[in-house]
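Q: Next come the structures, one after another.
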Structure 1
């Protein structure tokens with residue numbers, strides 16, 4: 001199911017791409033004492049780039065010596081994560097990937113790290129929405145991947161505490177056999193959509209739902225500085241009887257319970273792929289101002305496998321993994337640089353949905369203000 005973590009997403013960027021676990025106590029970090037290419041000892045837990053290891057090969061050897069990588073909250077059907085995990089496993093068979101709680105929230109990722117600190121089952125790495133990432137930087141170890149220069153400054157913390165990786169646009173998926181193609185927010189208020197429009201989660205907690213309200217705000221006379229217009233739209237949608245308070249999944253789409261879904265474009269594309277032969281499913285990025293968002297990678301400061309954690313980061317920002325995000329319908333953060341270098345999958349890149357000329361994403365302060373506003377007013381607006 002596409003039920004990945006409840007995390008509010010928001011970063012200061014105009015999209016550049018057409019945009020509980022238990023375990024034994026861990027001993028000393030496996031990366032400690034590893035030799036760099038110059039023969040000096042390398043403490044993987046404090047390494048901030050490949051330069052500290054001397055080479056990618058030295059990092060690979062350190063990670064293989066650890067032999068494990070603990071990941072959390074990575075659903076295999078989210079943005080092609082299954083293929084990404086499998087590609088890493090195939091490239092490094094000496095490293096066992098331990099996949100925990102694939103449907104956990106971003107907040108639950110951090111909670112797991114805190115609860116399991118000092119144990120060998122603690123997560124090594126995180127994949128987080130921006131609000132959670134920004135609120136928990138003390139939990140992260142700074143690391144700058146080899147392809148650091150390719151990543152837009154607005155999509156990374158400058159020391160490498162967190163780094164945007166893949167993203168997309170808020171879009172409307174719909175069953176063309178159940179409803180007419182929506183061409184604007186206003187269309188969704190009509191009688192054809194009665195009892196049929198859903199969002200992916202609660203916007204006070206879920207990144208995709210938060211972005212749905214953000215999209216409604218910027219297309220309904222508001223802005224990323226004020227989400228009230230988005231709340232007003234969903235209040236009106238609810239009053240019309242068109243808003244369905246069901247978290248969408250492929251099962252709810254297949255059953256006809258949620259024939260119209262606000263969600264990230266790559267997830268809506270994924271719904272269609274999963275339901276091919278069962279339901280027709282189209283994806284529309286509404287004309288007007290677009291709303292984009294990225295998910296972020298970070299290394300746990302207490303990672304039990306610190307070298308493997310850093311090797312995972314290097315892999316995620318490699319051409320191979322960036323093209324795997326693209327294969328999943330998501331927009332890789334290095335897309336522009338890869339297109340210029342000729343290393344992007346041009347066919348997949350060209351197949352991405354057409355996007356608006358103007359795109360917005362709230363910065364940290366705007367996202368915090370929107371979160372506060374939603375916490376105060378959302379429940380009453382759609383009760």
Structure 2
């Protein structure tokens with residue numbers, strides 16, 4: 001690999017190395033569709049702002065399990081092939097894995113802020129080939145220098161939940177480090193990946209944070225610095241939360257019935273926002289097709305937005321958005337000791353199937369991470 005790296009130019013990647021080890025799926029289904037191969041196509045730089053990253057560690061998220069089963073297939077296929085040039089099923093073999101920590105192997109000519117050998121981390125968009133492989137290609141806008149205080153395994157636990165939280169709270173919710181000090185924030189589902197990261201970020205910014213979780217997770221979220229915990233297993237969370245002072249923002253990681261009552265917990269006519277990460281967008285396009293699914297989605301969100309706006313609160317949908325600049329800020333917070341990596345369990349590259357089973361069972365209090373290659377290999 002070292003000899004290859006020294007002798008290659010942007011146009012010669014495929015001639016220097018054409019295959020690599022990876023875990024792929026050739027169809028959607030349950031865990032038995034996962035297949036290890038040593039002959040996956042080596043990623044190639046197609047655009048001048050791209051980089052090739054040698055993967056040291058990859059994180060698994062619930063979305064990887066969902067995508068293995070075909071969740072979002074219609075929308076993601078359109079994103080991969082917007083002109084519909086390729087045949088149906090052309091996304092296969094598909095490599096899953098949304099979190100990556102590794103080292104840059106090669107940079108396109110327009111990449112100015114990174115160089116070969118830089119240790120980086122990133123959240124990989126779901127329409128791109130993922131991190132359960134020896135190498136992955138990413139845009140320079142999607143990567144960031146890895147926190148120096150974290151190992152690759154620890155770093156792989158953060159990017160996807162971090163950029164999802166950032167998109168929901170900052171891009172959609174309008175929060176930032178300068179306006180959080182007087183804010184009361186409620187996180188529904190506070191012990192999951194997004195909830196635990198959002199808690200740490202908001203506490204670092206000085207917000208007052210209340211979370212809901214099970215009794216078993218109370219101590220865990222307490223260690224993250226939350227101000228108030230509501231145990232939803234002890235009785236209806238709606239009743240306990242209604243007795244509290246109203247909130248400036250609600251981040252909903254639960255969905256379902258919570259939407260019926262959660263907006264009533266917001267301060268009316270004060271710019272308060274309800275942001276949910278549980279949306280029907282991809283289910284609609286999977287079920288109805290792209291055009292009809294998007295129409296149904298637009299009608300749903302417009303109706304709900306107007307319904308709640310007349311009551312003085314803002315209804316919003318939050319979505320994951322890859323962002324190197326957001327990870328730059330998060331890197332600083334990690335290295336300052338304001339955010340820590342929460343790793344539940346580490347698996348070797350040969351144990352990817354077992355790792356998927358672990359994530360599928362749920363109830364983890366941290367990230368499941370795959371160690372793909374050790375530094376110095």
Structure 3
């Protein structure tokens with residue numbers, strides 16, 4: 001008899017909502033991917049390297065030029081000088097990075113603290129490592145850390161804390177002051193830190209991303225994960241990286257080499273070329289996405305949806321209470337897809353125990369302006 005290692009899980013909510021959008025012809029603002037083209041120079045570089053023969057295995061740690069570009073970016077952005085050979089690892093997607101980091105440090109019986117709502121890959125990865133998740137809800141309405149509850153969640157079995165900023169699904173940001181407080185809290189515990197920073201360059205309204213990479217005390221015990229897919233509009237390339245001190249990097253690579261071994265070779269070369277030739281892309285990205293956020297929120301003003309502009313990510317939460325307060329968010333997301341023709345993601349799926357009065361759905365605004373306009377017209381008609 002087959003015994004499932006993840007008996008309570010089926011397909012992800014992202015797959016479900018995308019399939020429903022396809023079946024109904026709805027505008028898909030659920031899954032987080034752009035519907036516009038990546039930079040032309042990046043595509044040209046990928047084609048060039050495909051034709052020039054960069055089609056065999058890359059080094060397990062990633063090609064040297066891309067690791068060096070990551071290290072240069074981190075030095076410019078966060079003031080940390082990394083050894084690109086010993087502290088930077090290129091991986092086929094941030095999800096794989098998170099999985100490998102968890103497997104590297106979590107032993108059977110260990111506890112891992114998650115801040116709910118939390119991305120849906122964290123808990124299954126912990127379970128597969130034999131660990132136990134301890135869920136600490138973020139505070140409503142701003143999704144800030146409840147420091148008293150977080151401190152109470154630590155025990156002698158706590159081995160890892162996972163944080164995510166900019167935060168998916170809310171867009172909330174962790175501040176430098178938060179990192180200082182976190183460092184003080186962790187000082188008395190034998191626990192590692194996993195910082196999911198895949199939306200690090202999508203921060204708005206003049207704010208700056210507070211990275212663990214810029215915090216000396218936290219970096220010494222941390223895996224920091226980021227994504228080229230989110231930054232360069234190529235989510236389908238499934239390429240990311242992990243920055244971590246040498247001892248943690250060594251353990252991560254031991255796992256990574258037996259999960260996927262290496263990332264896709266020509267795409268790594270293309271990303272390295274583009275990063276070297278176009279550093280301005282990172283400077284322009286916040287303005288590019290803030291304009292889309294502002295457009296989407298402005299278009300929804302005549303609707304019955306209530307929006308507080310997201311501080312980061314390319315997701316916007318909307319309170320739908322004034323439309324169908326009788327529906328929970330899962331039912332509402334399905335109703336919106338079928339009745340309004342716009343697919344969204346319910347927020348409750350990111351919780352172990354969602355608040356009973358939660359009436360929020362998540363829309364992705366990483367779309368062409370025309371797509372956002374068409375979606376808003378349908379939503380305003382409700």
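FYI, it's all coordinate maths here, none of it is from the lab. The structure displayed is predicted, hence computed values, not measured ones. Cβ atoms are built from the backbone, for glycine too; each structure is taken alone.
Q: Among the shown structures 1, 2, 3, from which was the value 3.3 of distance in nm of label points 7 Å out along Cα→Cβ at positions 120 and 360 calculated?
A: Details: 1: 5.1; 2: 3.3; 3: 1.7.
Source structure: 2.
Q: Comparing structures 1, 2, 3 by FRET efficiency 1/(1 + (r/R0)^6) of positions 240 and 352 (r between Cβ atoms, R0 = 30 Å, to 0.05), which one has the largest value? Please report the intermediate quantities before stating the final value.
A: Values: 1: 0.40; 2: 0.15; 3: 0.70.
Comparing 1, 2, 3, the top value of FRET efficiency 1/(1 + (r/R0)^6) of positions 240 and 352 (r between Cβ atoms, R0 = 30 Å, to 0.05) belongs to 3.
Q: Given a computed value of 22.1 for mean count of other Cβ atoms within 10 Å over residues 136-143, which structure among 1, 2, 3 does it belong to? Don't skip to the end; give the middle numbers.
A: Values: 1: 19.4; 2: 22.1; 3: 15.5.
Clearly, the read-out refers to 2.
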